[in-house]
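Below you'll find a set of structures to go through.
What follows is calculated from the coordinates using simple rules that are stated; it is not laboratory data. Just so you know, these numbers come straight off a predicted model, no measurement behind them. Cβ atoms are built from the backbone, for glycine too; each structure is taken alone.
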Structure I
Amino acid sequence: MYFENPELKKVIENTAYFFGENSPLKNSEKQGGYKYEERPQQRDMAISVAESLASSENLCIEAPTGVGKSIAYLVPSIYYALATEKPVIITTETINLQEQLIDKDIPLIKKLFNREFKACLALGRSNYLCRRRLDLIMSGHSSEYIPSDSLVEDINLIIHWAKSTTSGTKSDMKYEPKIYAWQCVCSETNTCTGDKCKYSNNCFYTNACKSMAQANVIVANHAMFFSDLKMKMQGFSGIFPQYSAVIIDESHHLEDTAAKHLGAEISDKSIYDMLNRLFNPARSRGLLTRAGLETLDLRDFIALTYDHVKTFFNSYKLLIKKGDSSDKRIKETNFVKDTLTEKLDSLERKLGVYINLQKDEDFKTELNAQMLLCKEFRKTLIEAFTVPNDDSVYWVEIGKKAKKTTVAINYAPLNVAQLLRKHLFNSGIPVVLTSATLSVNKDLDYYTKRVGFTGSRKVLSSPFDYKAQVKVYIPEMITNPSNKDIDADLAKYIKKYIELTKGKAFVLFTSYKKLLKVKALTEEFFNEKGIKLIVQGDGLNRSKMVELFKQDITSVLFGTDSFWQGVDVPGEALSNVIITKLPFPVPTEPITEARCEQIVKEGGNSFNGYILPQAVLKFKQGIGRLIRSKTDAGILVILDSRVLSKPYGRVFLESIPECPRIIE
């Protein structure tokens, strides 16, 4: 391998040394880090990443749980960033992994490394307090800048916190302010006055950008990364400084995350929030209360616009009937008469005239921000929702926020692979994709095709001895999941296998409705056995549920979607994972339905080409909760007879490490 830059060759050499016979990792435990275990898979991955970066080639690598992949990609990334004098972006899907990288992995590497380097956590602009906007609220115009009396208490708490904070980030607060309160004082692109601001030399967001510019490693989330990519696709400069490489961890989320962030969403709530910032007719608050009678016509027009927003979104709301799922695909995007775009256009022009009459620059900035937001909503409606596009999928979604029903219209590109191939994988910058679950039956073809990946591929073996650490139980006579007796059967077998391990179990469901039914059938059993049952939806967030589960070593947790992945419970506390149903995607879910249609249109089979591999990947995520270290042991229970009775069942079983199977 020839390198014009000798420093790039050293990236590989230094990485090989770091994971070699005299590895600094042997001192890890002394430095407050991990207990050192020699892992050939970790060394293999680290050198593969180093070679990929040094030769400016893309790499897709599956690294099962226990490989130590974060250290394996961090070390060569740091050497590469130092060699190129440009930062490497490391992006993750979950906050948990970001915190692990920033609070644990990177500090450990700094202690073991032979060279100085800088790392920072990148947060979106709206996470930072804007001193100028807070100053406006404190200047005596609270009725203009705070759209509701109910937010005043939170604003006062923010004012008190602002006196001592050094980072200015929302996460630095000891409490979670109401989202509406934070929106009144956070940093926004449209309200930023740049160098004209009197706080420009002491701006929290500006200081964060300076830290990014000086960093060798920037840790971000997928949402921020794709926001940056979308801006660049549109011809803008983006959020991050010029970087030399991208490491995308938890990349099994890549297709869905890219589709979400390269598409668009517009909701009645987002438009109401913009109108409320201007003038809230019910509370007589907002920016347009300052001028009194001068804005009477404009305030009346905003009150009228409220009605148009309600009528427009209610037309979409009617698509979802009572008892249906919370979302529904829209196949004719212009079937609703669009009376809203015209109103937003008129509001935008009226605001422009009014803004030109103002002399207070801060006041003009706040007004202008809402005008630009109005323009953005109008353009989104025209470009995304009134002009059909065969390359996109459209759907309406009903949700609840702050006890109010919200209606959102969404669209996402169908051909994510084509976009990512052009704008990410062929951008001239090396991209490394990694996750514990990318392969189906030990093959990466399905995944790489879905995301448009081009480059080298590798599937690492597990460092765990599954034959010794895991037993798989499959009851052969359990009824089919579609049978009406399935709830009773699930309850019977869950009790049986919970007794086998004396609790210590995750019971994973694909439906919250099914979870509640089984909960009702098993609660008495858990009470009799003295086993604490922790159930998703009982008022605790995921972090608190996991914390309680770890504290009570015999407890059992019932969870749905979010517990199939991203939860780490090493040790005896989790000795049993029960899969109640193979996690096939819902075929009528809008994006799933559209992707399946596209496959059929291209002459493929939607079940084998999408439904089955998606289910296998999620299945692998679920069972990945069980074994988190070489000393862990436990049982995996599959309560879905199709894994034995259907030909496709073997694909699930062959996609997991080989271990003893007990067919009962």
Structure II
Amino acid sequence: MKYFFCCLFLCAKLLAANGQVYNASSIPESLKKNASVIVHLDNTNVDIEDIDKATVTVHKIFTVLNDEGKDELMFNEYSNKYYSLDDAEIKVFDEKGKQTAKYKKKEMSTQSVGEGLVEEGFVTYYKVPVSSYPVTVEFDYTKKLKSTLYVPDFRYVHAKEAVVEANYTARLPESLNLRYKAKLNSLNPQMTDDGKYKTFTWSVKNIAAAEDAEGSVSERDKFPYVNIVTDKFDYFGNAGDLSSWKNFGKWIGGLYQGLDELPADRQQFFQQLVKDAPNDVEKIRLVYHYLQENFRYVSIQLGIGGLKPFSATFTDQKKYGDCKALSNYMKAALKSVGIKSFVAIINAKYNEEPVDPDFPANDFNHVIICVPQAKDSIWLECTSSTSEFGKLGTFTENRNALLVTEDGGVLVPTPKSKSSDNTLTTHTSIDMDKDLSGLAKITIDANGEYDDVFTQLLKEKKDDQKEFMVLYMGYKEPDDMELTAKDGSDNHETELKMAIRKVPDFSSGSKYFICPRINKIFAENLPTADNRKLDFYFNFPFENRDTTVIKLPKGFQSETLPKETTLTTNYSYYQSKSWYNEKENAIYTATTLILQKHKIPAADYASLKNFFDDVVKDDSQRVVVKKTE
């Protein structure tokens, strides 16, 4: 009887403690600062039985304080042949900790998802309905994994979320090895070993809400976490080793084995294609342009297709493929003409950091091609029909790419893009009429990333073109416009014609005030620099140059010109100057804006923010034109 009452007492105490967790009033005031969500408890357990069998269970209790945290009310879990959502339950509690609702997996919505030609899997989701805040929610779910290639990391910090307690436990047999590395923190696990299984446990408590920053590094590397991998894994029946870059590259190479062969007639086709090329570089260029002009990109991530490409023969027949298939096809085509190349797996996005050279892990999401040369290697982005030959851009620049060679994986740096790789040069001529209307003719010479933009823009509807030019390029609202590719150009030049009802912005008596350009040299609004702690990423470095000529009608003449302005920082340069050509009765304005690097350290962001604020301010200067008759 004494034992029974003791158990009853302990259960009552546990229930009371849990009640405090569900009660929003129990949240420490110190954790509410800058938080929209309070995570009371977040337990993740990863039970690895073998290289092809693991179970992940998650138990999470959190309070959403206000509407800024509403995204956390969406339960959203993806399933495919690699891993599946086994079970899920959601409970909802009011401000005092009273349960108000419960939802099981069968009540949630499940639908297929996929970008490409095939369905890639399913997503199970449910948006928890709420009428007021704060509201406390409990998520319990289990996932079954058929591989250990992607073991979940310990990610305990997210923007605007404070954490009372979070724990991560990984259990695995003695035959497997777990590697881990703390990123932006110094966490170490507690480890136990019973002779059959090893257990690793990480714990954190009372973590203040993390500040987010617009334009910063990708979500993966933004906040502290622990990177976790197993040295051995299985992926759809393909056993592999991730203990070194060499071994992982050897495994990837095995997936590509024998798939880079083309039929004899297609090999002969490529040999004929390059027979007059004077050197290997020109041969590579010809093959690359053939790929761009005749193949299209699709996304295919189903099953082993997430890592293994279609054969070059299949891609050749279908004339489509994802990044793996198109890169593998490029490799096969080059092989046909006696040029050796390597596929390279890489983490792609403009604000991604290079993978850690000292910690082998599958942190890649893209495939490109590297063609070694005597001096500099040639890098090829095979998914784009518009990318310039040998140019990668900030999507894959300054990364560590894993070359898949005959001897295994070799981690090598990719080139860093320069401002001169992405240039936009515009020449604008505005014929102003006596009724103050004007016809503007603009020649646009775009290279690099800008060339991709305008190549795509030419395919859009007229209304969409107009919206883009006004909202994103900062052009004056036209009454009518026409955007066309310039005849006889090398695909870089575009012509834009705009009919403008009123060229001057405003007038005072006989004086008319006109912006020296009809477009903004910089049309972005940069986020605040206050207390910024994360580096800022532009989409790419660039060089913008504009010359605008305003041809005045008879009876008008220039009276006042904007003052010449020059601005500089360690990362940027700006100059704008205007002059009057009396013979032509025309006002010229020449403007240059250069951003030398796309990644700006947090410590330097404030000065660069001031620089661009001053550029925008310079746009407020006006040409003053006087009516003389």
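Using the calculated result 14.0 for mean count of other Cβ atoms within 10 Å over residues 164-171, pick out the matching structure from I, II.
Clearly, the read-out refers to I.
Computing mean count of other Cβ atoms within 10 Å over residues 84-91 gives 17.1 for which of I, II?
Comparing all candidates, it corresponds to II.
Among I, II, considering only relative contact order in percent (Cα under 8 Å, 6 or more apart), which has the greatest calculated value?
I
Which structure, out of I, II, was volume of the Cα convex hull per residue in Å³ derived from, given a value of 178?
I
Out of I, II, which has the highest value for mean count of other Cβ atoms within 10 Å over residues 356-363?
II
Figure out for me which of the structures I, II the number -13000 belongs to, where helix-only ellipticity at 222 nm (-39500 (n - 2.57) for each DSSP H run of 4 or more, over all residues; to 500) was derived from the coordinates.
Attributed to the structure labelled I.
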